[in-house]
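**Q** Please go over the structures that come below.
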Structure P
Amino acid sequence: MSYEPISVFDMFKIGVGPSSSHTLGPWRAAQRFVQSIQELNLFNAVVSVRVLLYGSLAKTGKGHGTDIAVQLGLSGDDPVTFDVHAIDAKINDIAAMKEIVLGGKHEIAFDPREDIEFLMTESLPFHPNAVTFLAAFSNDQSIAETYYSIGGGFVVKEHETTTGKQQVQLPFPVETAGDLLHWCMKTGMSISEVVMENEHAWRSEAETKAGVINIWRVMHECMYKGCNTEAGYLPGGLNVKRRAAALNKKLLKGKTVHDLASWITAIRSGGNDFTYILDWVSCFALAVNEENASFGRVVTAPTNGAAGVIPAVLMYYVCFCNAADSHPDDEKIIRFLLTASEVGSIFKKGSTISAAMGGCQAEIGVSSAMAAAALTECMGGTQRQVLMAAEIAMEHHLGLTCDPIAGLVQVPCIERNTMGAIKAITASQLALQSSPDYAKVSLDGVVKTMWDTAKDMNNKYKETAEGGLAIHIPISLSEC
């Protein structure tokens, strides 16, 4: 396996829902294609662009907004900054005018109904999530470039050996959990401390900390928005009713909140009853994934489909595990997210974080393992207990299929985030009350098992909407 340095900001990417592999990845691929044309000095000579979607991108692309994402990427819009409330207007305008402004500068004819093709029966061998861009120029030349969206917003161009980012040499290179534990034992550092030292290879500690806190800000704001958005149904035609806002209102019992800080204070004031905490954890996760399903601003953690697990567990830690600390300092948030990112990177390197490759174990399972590890470190667990918590969480997600009804990231995806969060908390508690000396399964063992399971899994359970709940639940779609 080739050396792959992965930063916390690779695992946690700010973007737009509903899918990191089907929305964010194709969006980034389209941006890279435009950049490639510019580097060839052919930008102003482009007369037409066509987009071919293969495999899982074709089969569930409509429900995941893949066609929307590639249009926005070709237009030069960025998923981190683009106003999510302007998406519908922009896409409707392109369809009505049958024109697109390539890179925001060069207008060409473009009819989404004709120029974006969903090749349902074709798949490319490298990865199920493939997109090919074809451009024709006024000098009768043409080019074609193929990109693979390999999960979590990571994109690889055909014939590339890496995801295209700058390679660095880390002081503590980690490919496996065994490597990570080795460095922890050798240096005496916690997992988050090892990660922070590695992040220095890219930027200063102050920049890393500021960036991580910004990641938490986006997560936190997403939860708050989801808990205060009462618009009845999610888009896509499946008519899934939003639940987070109603649950939030019920749990607050008339308390008035004005902002994020007052919301936390109100939540804390409700006590520590088990069912109360359980309801809040579910509410946090529901809120994030309802926002994700609505093309809202979310953070891949490690994917969009699993974006609610880590914020929900971190919010649980903030609200219910720091009774003596009314406002947990940034350092605890940073420790949590650094630890989570490292565990996620181990799964990416040793297995996959793409549901199109490994089913939902690759998304909810990995996010649950990340959250379990992070919570364990912040609760005072040893390095080995942290890795044990990650192993326990994944062990009990092995074999989880990806079977989205109508190809939408709604059923069963949204509720699965609540279950992943609860399992993460349980796994952390088990690890904290256990001795890793007696553990029978290692984290590396479960990573390998997950990959073996992914390879054995039938393709109809890998984000194709061709098996499981996707074919056994009677539905009537008004639009999809």
Structure Q
Amino acid sequence: MTTKLRIWLGLDKLELIWFEKLLLLAPIAIWFSYRPLLRLGQDETMYFELSVAMIYLLILALSGLGVIFDNRKELLKDKAAWVAGFFILLGLISLAWTPNIIRGVLTVGVGGLLYIVLLACLARARELKQLLPALVKLYVVSAVAMSLLALLQMIAGIWLAPDLTLLCAGCVAEQFGFARPNVFAIEPQFFGSLLLFPALFLTWRSMFERWNKPEITSLMIVVTGLFLTMSRGAIFAFALGVSVLIAIRFTRYYAWLKTGGLLVASFAISLAIQGVVTAVNPNIDETFVGATSKVINQMTLGVIDISPEEAPVEQATPEAEATAKVPVRDGYVEESTDIRVNRSSLALQTWADNPASVVAGVGIGGAGVAVWQKFPDKTGAREIVQNQYVETLLEQGLIGLMVFVAMLAAVFVSTRSDKWLWAILAAFMFQWLFFSGYPNLIHVYLVLIIVYATARHVRLSPAKRY
């Protein structure tokens, strides 16, 4: 690390061990949760793939083994280490009856790596608090860069093929008339999830501190990037987080009203971008107003429909007829919601099928196969629940879900002196209603680990620590 970079991050006077140096790469590595990807094969139940984020997690965990060994006596007295270890142990034991042993082993493996990182962070909590300003600064700067890259990805999607733009199959312009950026994530909802922490942090800063141009500009860029994903799960989670921040500082009307104005302006900018990108796309037969009305219809779950009445179509040239395409989606995609609700319903029915699964679950990694075996005509072996709480209940039973909820409650309790963090925790936990698993969500677990490990030792005031 160069001297100038260390000074900029405020680390010039600190002596960092290897684990801490590698931890500073987390705000960069987490963005590469899907691309580039090393494909290792597949079977009938899953794909075997390695991303940069997963490789990074492995290296980070290995670097933490020495830290854990040096602090083993203190860690043996830490209740958090025991509770989290018990959760991993439950998954390990359930390998004995899981219907998908390969996925189960890999799931326990990833959980084990996160557990090692947790132990290392608990052991270095007092030193870790000194890294917080640098970690947050790196996350915010990288979020701004990725949000700008998302805009470039949308524009490139007008002319370039998806394999060049890295747009996912459901992200291309042919869907709504404009591309929905996913950058290096597998889908827009995961990219949106990556933006939640910096977006809510900057929102809180705008309420808590006197405005300055760099932070306000960063806030608008990141929030605009979040809106461009058009991911309801991520955007609704952000709205919940903002609501928590307002509740915390409800009496400061002027402060949160000003910030609210910035967020509304960011949404207007994102609408304008989506409309313009659609209107200038020669391959899409859609207007500016048509595109923006689709966004509003999608975000309001079909409640608000301001789409213009269809006007008489002018005779197009043969060339235009051959190239222009009508977008597949005309507004709210109800089937997206229905699929998630249906999968959760099927998972709950599978869980309640017998007393053993109610108590101990069907086994770690076995959700997809278990549901498929019970409902072979309604789902496939590769499908996932897409609800972390229901998946945990199905795979690890009531015992596993209670331990999982207890760990989340512990994070909330540890941050009770810094309630602004509850906005970020609430956003992540709400978003777990829309997806599940580890590989694409490494950032969520790393944020929770770092917040919990440091919150027990120091108040995380954004005004003093950023």
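**Q** Quick check for you: by distance in nm of label points 7 Å out along Cα→Cβ at positions 197 and 429, which of P, Q is greatest?
**A** P
**Q** If distance in nm of label points 7 Å out along Cα→Cβ at positions 173 and 389 is computed to be 2.9, which of P, Q is the source?
**A** Among P, Q, the structure yielding 2.9 for distance in nm of label points 7 Å out along Cα→Cβ at positions 173 and 389 is P.
**Q** From which structure (P, Q) was Rg and Dmax of the Cα atoms in Å calculated, if the value obtained is 23.0, 80?
**A** Structure Q accounts for this read-out.
**Q** Work out which structure the value -20500 belongs to, where helix-only ellipticity at 222 nm (-39500 (n - 2.57) for each DSSP H run of 4 or more, over all residues; to 500) was derived from one of P, Q.
**A** This figure was derived from Q.
**Q** Thinking of P, Q, which structure, once log10 I(q)/I(0) by the Debye sum over Cα atoms at q = 0.07, 0.10, 0.14 Å⁻¹, for residues 133-380 alone is computed, gives back -0.31, -0.61, -1.01? Write down the numbers at each step before the final one.
**A** Details: P: -0.28, -0.56, -1.00; Q: -0.31, -0.61, -1.01.
Derived from the structure labelled Q.
No value in this document is a laboratory result; all are computed from the given coordinates. Keep in mind the model is a prediction, meaning the values are calculated, not measured. Cβ atoms are built from the backbone, for glycine too; each structure is taken alone.
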